[in-house]
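Input: structures, listed below.
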Structure I
Amino acid sequence: MALPPHAADWMNRAEIDYIGPFVKAWAAFNAWFRHASAQAQERAMLDWVKSQPNPVRRGVLALLRNDNDTAEAQALKLAISDLQMRLDAIHFEVTRKGENEQISLRSVCIAPKHFNRERIERSGQEYKAEKVAGGNIEITVTSVRSGNVKFLHVQAQYQPNAVYGHADFTANLSNAQQTTLRQFYDGCNPRPMRDLLRGGNDRLHVGAMEFRCTTEELLSGLIETIYAMRNALLHGEVDPDPRVLACYEPAYRIVMMFLHCAR
């Protein structure tokens with residue numbers, strides 16, 4: 001028998017919403033690292049939590065060890081596993097500088113790269129990428145002997161496909177030079193993405209999942225992933241999809257564990 005409209009409405013509202021608790025927990029965490037880090041920029045504050053000695057880093061790294069089977073460690077590992085399984089069940093995307101990025105521990109930037117100028121020489125050619133006026137990136141391939149510029153492209157932000165799809169890329173560069181430029185410019189990526197569940201030599205048993213990364217890398221990935229989820233909320237990028245909203249429940253549990261370590 002179908003529920004009457006008012007009963008169905010109340011049933012829909014009965015689902016616990018973790019958006020509010022998540023926002024409050026992150027606000028408390030934000031207040032802690034802002035004060036404890038003594039940094040001026042939020043990015044520097046997050047990097048401090050990830051890489052410098054502090055109570056959260058110290059506590060979480062201990063809880064993530066494979067040999068730690070305390071109730072607290074199991075609770076954190078279960079929350080991490082739950083978060084990733086829920087992220088796996090959807091495709092939670094945000095827009096960053098005009099590019100779509102998926103929120104997931106399978107694709108997370110844990111070590112942003114800052115470059116102003118990179119260059120290499122291979123087989124008589126100079127491959128160079130540098131920031132120029134206005135913050136644009138200029139990519140060139142130049143003959144070392146003659147100074148002849150074989151390839152030149154300027155772009156407002158890092159977009160490798162625009163380089164490799166440029167007409168001069170295939171018209172002016174040999175196959176070997178194309179390969180070298182690809183390898184060189186791929187290495188200039190300011191946001192190299194890592195899949196923390198594949199490829200690494202380390203093995204971490206986290207709830208129902210196995211991660212192939214170090215405890216330090218997983219901590220960094222968690223902070224970046226949950227920070228991206230927080231930004232998605234503040235920037236209005238979260239759809240009222242129950243599967244998306246459900247991701248904030250394990251994220252809330254993880255942030256509460258951060259706060260417990262900070263006390």
Structure II
Amino acid sequence: MLSLTACKRDNGDELSDKSIFDGGHQYSQTTLDRFIYNNFQRPYNIAVTYKWIDADFEQNKFLYPPTREKVQPMLEIVKKVWIDPYVEVAGADFIKTVAPRQISLIGGYNRNTDGTITLGFADSGMKITLFNVDQLDITQQQATRQYFHTIQHEYCHIINQHKPYSDEYRKITPSDYTAQWFNVKDVDALNKGFITPYAMANDIEDFAEMTSAILSMSKAQFDAKINAVTNANGKAALRSKEKMVAEYFKSEWNIDIYQLQDLVERRMLEVLNP
């Protein structure tokens with residue numbers, strides 16, 4: 001015999017017939033949630049995670065979420081120096097199409113066993129992770145410019161994953177790539193034709209470092225850095241790499257990287273001199 005009975009709590013009260021899966025749970029959005037939705041998720045379908053550490057990292061890493069007060073200032077920088085200039089030069093559809101689907105913010109450093117520190121990385125064209133968010137202090141201009149550099153570097157990886165650059169790039173300085181790049185001094189890297197020591201890791205990082213150097217300095221600053229190189233071969237290699245980066249952005253994306261450079265520099269100055 002089938003008996004139909006109503007479920008009750010132990011205290012005699014009937015259970016609610018409201019499903020927990022049909023929107024019955026009310027989630028109160030914070031000001032930060034609304035900022036993320038209005039500036040990243042709604043216009044560009046980019047999710048931002050900052051409340052937890054996802055499972056993509058090695059278990060022996062000591063990583064933690066950023067202080068909440070640092071999240072919006074970092075995201076404002078990301079939008080101002082990365083998204084807005086690209087939108088102005090290439091249009092909103094460019095970012096909608098060629099963008100990570102997730103930005104993950106981490107509070108502290110990502111320290112490696114070889115003593116180096118990872119400032120950010122791009123994962124399969126789908127996610128950009130930025131570390132050391134808690135140390136953001138725009139009164140420290142040189143350190144803040146390093147954040148600008150990291151953002152442009154990681155986004156360059158995303159762009160390259162959509163359309164690769166020419167194999168000719170790696171042929172400019174083929175014999176000087178090294179896994180021991182962190183033992184190379186800045187001046188020695190420049191004299192060998194690399195914009196930073198990290199650019200010596202491989203041609204992928206080399207291309208991203210050259211791109212981010214262009215986009216984290218003014219044209220005058222960039223030219224001064226190249227012109228100060230004393231080794232003629234190194235200087236020529238740097239100019240060849242700069243030319244190939246500019247040609248790639250123009251031929252593959254119809255972006256004038258020097259126009260983009262000028263816009264990014266103006267946005268960076270707005271951040272540094274509010």
Structure III
Amino acid sequence: MFRNNYDNDSVTFSPQGRIFQVEYAQEAVKQGSVVVGIVSKTHAVLVALKRNAEELSSYQKKVIPIDQHLGIAIAGLASDARVLSNFMKQQSLASKMTYGRPIPLERIVSQVGDRAQSNTQLYGKRPYGVGLLVAGIDDAGPHLYEFQPSGMTQEMAACAIGARSQMARTYLERHLEKFEDCGREELIQHGLRALKESLSQDKELTVDNTSIGVVGVASGAGKGKVEAFRLYEGLDISGFLESASSDGQQTEGEAEGQSMEVDS
């Protein structure tokens with residue numbers, strides 16, 4: 001009812017209590033290619049599907065390192081993501097220069113949320129059309145946070161955002177109880193399988209269109225030793241893709257065998 005009267009800016013509520021500009025920004029997130037995040041007791045993993053606008057262009061970056069203990073995956077407008085990632089890098093550097101330590105995860109996530117939320121209160125501003133998954137580690141262990149254009153942030157055990165992300169979320173919900181005790185490699189495999197669920201039938205994961213980010217507790221190291229956030233792209237992820245593909249075929253075979261046994 002008279003939507004055009006209420007969607008010209010982000011500071012006017014509709015009679016139903018909705019801010020249409022924020023809802024439009026959330027739709028922009030759904031247009032971006034899917035990204036998946038999972039966290040266990042020891043690691044946090046980000047897995048992203050990269051997209052190129054045309055055959056002649058390169059793939060857009062989807063996983064961005066922020067600091068040694070922190071990285072993000074993006075879905076939505078790449079230009080807005082660049083602004084927010086630069087802001088996070090500045091805040092992280094300021095914490096090191098001022099306090100001599102990495103910025104706490106909860107603080108930097110709150111700062112990004114506050115920055116985005118202020119755009120919904122100021123005339124002439126617009127919401128950021130991008131969603132973020134923030135993976136990092138602190139003294140309490142690895143964490144995963146979701147950021148939305150409205151400025152809302154929340155900690156997650158697993159999450160998927162972007163186009164066709166519902167199928168990835170279904171996979172994550174189905175295997176949620178397994179994630180907590182997963183090791184580094186196993187957590188990456190779950191992320192790739194969840195990402196695979198969201199693909200259309202004519203697509204597959206390749207070394208060109210897939211990115212993986214990992215941060216966590218260093219294996220075999222003493223207490224408090226951190227495995228710095230590492231980005232895997234290109235040939236670095238070929239082994240992970242081969243493992244995920246073979247595991248997926250084995251799982252399908254087991255499922256078919258079980259169904260045949262029941263039918264007999």
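Observations on the structure shown:
- Origin of the derived value 5.1 (distance in nm of label points 7 Å out along Cα→Cβ at positions 150 and 238; candidates I, II, III): I
- Structure with the greatest value (metric relative contact order in percent (Cα under 8 Å, 6 or more apart), set I, II, III): I
The numbers here are math on the coordinates, done by the rules we state, and not lab data. Owing to the predicted nature of the structure, the values given are computational and were not obtained by experimental measurement. Cβ atoms are built from the backbone, for glycine too; each structure is taken alone.
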